[in-house]
Structure formats: structure tokens, C-alpha cells
1. On Rg/Rh (Cα atoms, Kirkwood Rh), for residues 51-98 alone, which of the structures labelled 1, 2 is highest?
2. Could you figure out which one of 1, 2 the value -21000 for helix-only ellipticity at 222 nm (-39500 (n - 2.57) for each DSSP H run of 4 or more, over all residues; to 500) was computed from?
3. Tell me which structure, out of 1, 2, gives 1.7 once distance in nm of label points 7 Å out along Cα→Cβ at positions 35 and 115 is calculated.
4. Of the structures 1, 2, report the one carrying the highest value of mean count of other Cβ atoms within 10 Å over residues 75-82.
5. Assuming 17.5 is mean count of other Cβ atoms within 10 Å over residues 19-26 as calculated from a single structure, say which of 1, 2 it is.
6. One of 1, 2 was used to compute relative contact order in percent (Cα under 8 Å, 6 or more apart), and the answer was 29. Which one was it?
7. Using distance in nm of label points 7 Å out along Cα→Cβ at positions 27 and 59 for the comparison, can you identify which of 1, 2 gives the largest number?
8. Determine which structure produced the value 9.4 for mean projected area of the Cα convex hull in nm², calculated from the coordinates; the candidates are 1, 2.
Structure 1
């Protein structure tokens, strides 16, 4: 049975902007730092090459053993991705859910993970939660700083 972690972050910006930011693979270089991602397959959607069907490789330096494919996207509502081609994990799903209220966007980021290797799921989820929580806060701060400079 997969285990999960949930991260929540509010952004002082409308949902269409926040959804756009998180629909880009490169955003996850900040969200999941120190992991870095490289797009290896683009979506067939000419308006959103990082959309459904696109695949990113993730890892550290030249070693990028993780591949994730964007599987679902509902504009301004939800993005889902699944890990593919990984011998350590039998299941991995990430879901970003977006809600707007009073001009602010509330993001709920849930990651499900399962491994046959003892304790690997728990250790990986702890690290993912730490990285993602820090990364989401960093993006929220950058958005606030940008908006202050724009005034």
C-alpha cells in the first residue's frame, strides 16, 4: 500500500499564474532541490510542451535515474505525474491541486510512494517533504518579492 506526504503552500497571486509556474518542469529544480530535472520528451501540445505526455529525468549531476511523465492536467485545477522506469519504486504519483480564494492561490502537493526495499519509502518521503516544503516557500517568497518590485 503506497504511503504519502502532503505539503501545502499559499501564494499571493492568482491561480492562473501559479498554475502556469508549476506546469513547467524547470520549476521542480527549485521545488525539489537538490534534484535537478531535464526534459527528455515534450508534449504533443504545441501550446504547452511541458504538458500531458512530457517526460522529465531527475537526479543529481549526471546521474538522473528518475523519470516522471505528466499524466493529467486540468488548467488552473490539477496536475498529476507518475514515475516510470524505476527499479526501486513500485508506485509513485504526484498531484498538485490548486484553489483560488480572494486573489490568493492555495496549493496542495501530495506525493504517494511505494517500494519493495525496506524503509526506502519512508526515507524518500521524508526527504521529499523536506525539499518540497522548502522549495514551495522559496517560490512563494520570490513571487512576493517580484510583486513588491513591480509596484
Structure 2
């Protein structure tokens, strides 16, 4: 089985209990992000926010992994693109501390927007120019973006 077949399965993979796992991970992620605010907004020492940083990192990685494992289409949807943008902003905040507070605020605002945006926004693919919920067509081929 090749990488493309793993990332973009014929049909989306189901994870038993995904909704409840997701809810738990989101809650842990929110607690972690709230704790990490100590670093980005108040420059607290490492020991005071470390556990929250680990909680945010672990829960975030697990949420991403669940989405990508289900169907790699998430990477092309605005909801996945927003997460990748938030990761870029996070890295910039860590290597350029002067941007930390504003980047953290932008990350929180992006999170709020994409968590509550309608499906036609969250599932929109800038690569395909339309809402895409699966990258495979009915006959099993990977959908062409139409771009040359």
C-alpha cells in the first residue's frame, strides 16, 4: 500500500468513539492553550506553563492525526489549512518573541472562527475551488484540483 493510498483511502476510515475522543481532546487542548497563554501573554517562566504546553501539543497532535487518518482531505480543507497556519504562527512566536502576544491572539481568533464557521467555509478547498468532503470520486479516482 503506497503513501497516497494510506493518506487518501478509498473510503474514509472510521475511528470508533471519534466524537467523544474529539470532545475530550478539544477540552484538554483548550486547557493547555489557556495555560500556554502564560508564556505568550505574560512571559511566565517555563516551569509555570510547561505542563500546559505539553497538554496543548499532545492533544493538538492527536486531533490532527485523527483527522488525517480518517481521510487526508482534511489537509486540503480550510479547517486543516487554518491549523497549519496556526502552527506557522506558533513557530514564529517561539523564534521571534516580539511577535508572541499578537501571534497567540491571532491563533485564538483563527481557532474561534474555524470552530464555528459553517461547513461551506470549513470544508472549502482552495486547491479545488469548491467544498470538498472527500478527495476520491465515486469511481475511486483521486479528485483533480483542476489546476494546471
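Taken together, the values in this text are just the output of simple stated rules run on the coordinates, not laboratory data. From a predicted model like this one, the values you see are computed outputs, not experimental measurements. Cβ atoms are built from the backbone, for glycine too; each structure is taken alone.
1. For this comparison of Rg/Rh (Cα atoms, Kirkwood Rh), for residues 51-98 alone, the top structure is 2.
2. 2
3. Going through each structure in turn, the value belongs to 2.
4. 2
5. That value comes from structure 1.
6. Working through the options, I get structure 1.
7. Of structures 1, 2, the maximum of distance in nm of label points 7 Å out along Cα→Cβ at positions 27 and 59 occurs in 1.
8. So the calculation was done on 1.
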